[in-house]
1. Looking just at distance in nm of label points 7 Å out along Cα→Cβ at positions 86 and 214, which of the labels I, II belongs to the structure with the highest value?
2. Starting from the value -6500: which structure in I, II was helix-only ellipticity at 222 nm (-39500 (n - 2.57) for each DSSP H run of 4 or more, over all residues; to 500) calculated from?
3. Suppose mean count of other Cβ atoms within 10 Å over residues 174-181 works out to 27.1; of I, II, which structure was it derived from?
4. From I, II, which structure was relative contact order in percent (Cα under 8 Å, 6 or more apart) = 9 calculated on?
5. Here Rg and Dmax of the Cα atoms in Å was calculated and came to 24.1, 80; which of the structures I, II was it taken from?
6. Where does the value 47 come from, among I, II, when percent of Cα pairs over 28 Å apart, for residues 110-269 alone is the thing being computed?
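What follows draws every value from the coordinates through simple rules; no lab data is involved. The structure displayed is predicted, hence computed values, not measured ones. Cβ atoms are built from the backbone, for glycine too; each structure is taken alone.
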Structure I
Amino acid sequence: MAQPLLEVLDLRKRYGRNTALDGVSFQVFEGELFGLLGPNGAGKTTLLSIVSCLLEPTSGEAKILGRRASTSDRGLRREIGIVPQESAIYGELSARENLRFFGSLYGIRGPKLEDRVDYVLEAIGLADRASERVEGFSGGMKRRLNLGAAIVHEPKLLLLDEPTTGVDPQSRNHIFEEVRRLATSGVTIVYTTHYIEEVETLCSRVGIIDHGKLIACDDLVTMLQTIDGVIRFRVGESTPAFEQRLRRIPCTQLNGQAGPAMELECHDVKTALMQFIRVLNELDVELLSLETIEPNLERVFLHLTGHALRD
């Protein structure tokens, strides 16, 4: 059984009267790709700053490899890689020089450093631009290099804070591929983003933070089961007999009018849809429009927080 590489234990952080984190607790296991979602101001960046040994909590603690994360523990920092929201690379240097610089900060020298730099350049798709100054790179290329700088020292824990903000589709795919490869190789990853679909695509377990509190934390499949799917439809004429038959479909709820349409909430959209079509045919009801909405992480997020992620 995998062991927790990161443990967050009743973590609290206050700035005067403002509470950024309010008793947050969760674990991330070795080799896990863990998604962390929350609206702006929810406390995500404060949490990552404490975990990365850059900020001390007001109370509680974060543990990495069983050691308390602390601003004074430089040794523990060597086990962590972080991709911040803002670009943290040097425009006047080339991609290769940037990676050499960041690798040397972690004590890597000589042939080992050159091997790591070559490997990372290939992994992030910048091997053919290695000697060019970064100031001429596109935003997507800079974000890929930012990821490279965070992994050149082979960290055990990788913290990604909005890693694809402002990047082009090609760079996003490069970042996705490398994130998946890193997780497969055993690197533990905490992935925060404003793009819910990225977490849904990449992560097997998700935490949702709002107003400094962790309001949900579970595997993605279980989390999606907290809300129903929806069959939204319009018919030529809705009769009492038709509506009565719909209400008999197991594990469903007929919500009546939703604008010009009606809605049937259901645990299993595919099964309910088959039975819905059967009722239409048996009662000879004319179907004017049909839309199915499967449970997804964005709907779960809205259900739990009451507002969109970008609010």
Structure II
Amino acid sequence: MECYYIRVPKNTGERTRKELIEIGAIDKRLKIKREDDCLLIPVLKLVEGYDTGIGDFEEVSIERSPAEILGFSPAYEQIGDIAIIDRHEPDARRVARVLLKQNRIKTVLQAETSVRGEYRTRSVSILAGEKRTETLYRENECRYLLDLSKVYFTPRLSTERMRIASRIRDGDTVVDMFAGVGPFSILIAKRFPGAHVYAIEKNPDAVRYLKENVKLNRVRNVEILEGDARDVVIGIKGADHVIMNLPHNSIEFLETAFGVLKNGGIIHLYAISHEDDLFDGILKRIEAAAGNSGLHIVALDKRVVRPYAPYQFNICIDFQVLSSQVI
């Protein structure tokens, strides 16, 4: 498309682009071109004070979203270049065809079961695209290699993982009791090289990917422990933080968490609760478990992390654990 443009040096291009947007002069339908050491910025009208010309510019291709194409919002997650369609999606094959046309999606899976079993996995089937279930996922400046047929992973906790990491400080000892492929452990280790992170995981496949991801992200302060958290924490004492991201069963491991935590340390516990009682019921169970261990808790934060199922939510409660002797 032929239109007016202004020519500016590359080193002032971004500043000029913002100025043109502010005055409503830039033509957002067209792509900016590079020419030697200059940028040619398409404009809707002549702008005084600039080197101006007329030229042909390529139009910006606007990719329609799956919802715009389908006429409804499909239920799916994208992890790396793989999309997983919800097992309850009735028009899954049509959704898969549309998703495969998105630039970053190479494979479309459908979840066949809910997350279940000892290793917290779900069965998946390949609906379209490349015949694989392994992908590389990027989040918060970290990279995670994982196989979606062998481990469970959700990108919906990205903000939550960063929130927890922001509570850590260099020098802290952190115990990640259900580490999976490492999204909490590696993020913390990378942001705080002076921290020591114990990453505990029972699923052998997740452990294999956890080891790969530690290498991939070049972190040296993650100590991987394979096995049931109750068994492998022996010898760990004085932890500043314990992360308990096993929403259906975390409370069952509280005694173990209390045993590794220092007096005044903090536990980040994830659970599933009904909308009619988001926090109180879980807090009472935590308080009872603490009392049985001669401890006292102080709730620091209570958060709804995300919807989980109809009327149910994934929540997180951060609480400090203190010896009853200091109360």
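1. II
2. Source structure for this number: II.
3. That value comes from structure II.
4. II
5. It traces back to I.
6. Traced to structure I.
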